[in-house]
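The data blocks that follow each hold one structure.
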Structure I
Amino acid sequence: DGLKPVHRRVLFGMHELGVFSNRPHKKSARIVGEVLGKYHPHGDSSVYDAMVRMAQDWSLRYLMVDGQGNFGSIDGDSPAAMRYTEARMKKFSEEMLADIDKETVDFQLNFDDTLEEPKVMPTKVPNLLVNGASGI
């Protein structure tokens, strides 16, 4: 799927919260808390930074997150704190998660072995090709 684990976890967390493109935006802090508590216990800034990047039109060709509020600028201005911004999934990212409930991909246990998360996304879209970047 071409995603780093933190990006995959943010999108899966948003999917589990029901923050779809046809629903109202949800506070970024709520989304980050969901991901942090269930899938990615490595600090809120890494989760929020990953979500912000997926909402910046100068970072990706096809956005995965529809951000509302100050998500930074191409000139290097920082995004607003997560308590001031809201987000929801873009249709593009919904397509990446389509059919996830139909046993199309393998799941693994989360960090505390209480929940399952996908190892990869069952994407219909070649994200690595359309949003690929250099580096790890």
Structure II
Amino acid sequence: GEYTITRQLVSGADYAFDCIGLRQTMEQIAPACRTCHFGEHVGGTAVLVGVPSTPVELNAIDILINEKQFRGSIGGSCAPDRDFPTFLQWHADGHLPLEEMVTERYSIEQINEATTALEEGKISGRAILEF
């Protein structure tokens, strides 16, 4: 939580990511970001990756006076034509172990089970539908 991050990083994190999309985690990322010390640097950046299902409340005063940024990222803000060749090269060179990111595999016959698991938040990483 916020307390642990700010205790470890006295001024807060340079970047804080929410990859879950739960209200409670989304509301923690901006407060966990680095605060601005006037004239020294801008505040940290909170990045929303998880897809929210409910509105969230943000402390606009904290974001304003600490010059923090709150931004979204769909698909890692990736441009496939530009980025995929780089990702493939990283994988070929052993720097991007894609196999380790896959936590679940489902056959095409298990599509309903896979959909239910996804909707219920039971997939902890990435799932592959094999057919």
Out of I, II, which has the highest value for relative contact order in percent (Cα under 8 Å, 6 or more apart)?
I
Label whose coordinates, when P(r) over Cα pairs in 5 Å bins from 0, in percent is calculated, return 2, 11, 21, 25, 22, 14, 5, 1, 0 (choices I, II):
I
Taking mean count of other Cβ atoms within 10 Å over residues 97-104 as the quantity of interest, name the structure among I, II where it is greatest.
I
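We did not get these values from a lab; they are worked out from the coordinates using the rules stated. A quick note: this is a predicted structure, and the numbers were derived from the prediction, not measured. Cβ atoms are built from the backbone, for glycine too; each structure is taken alone.
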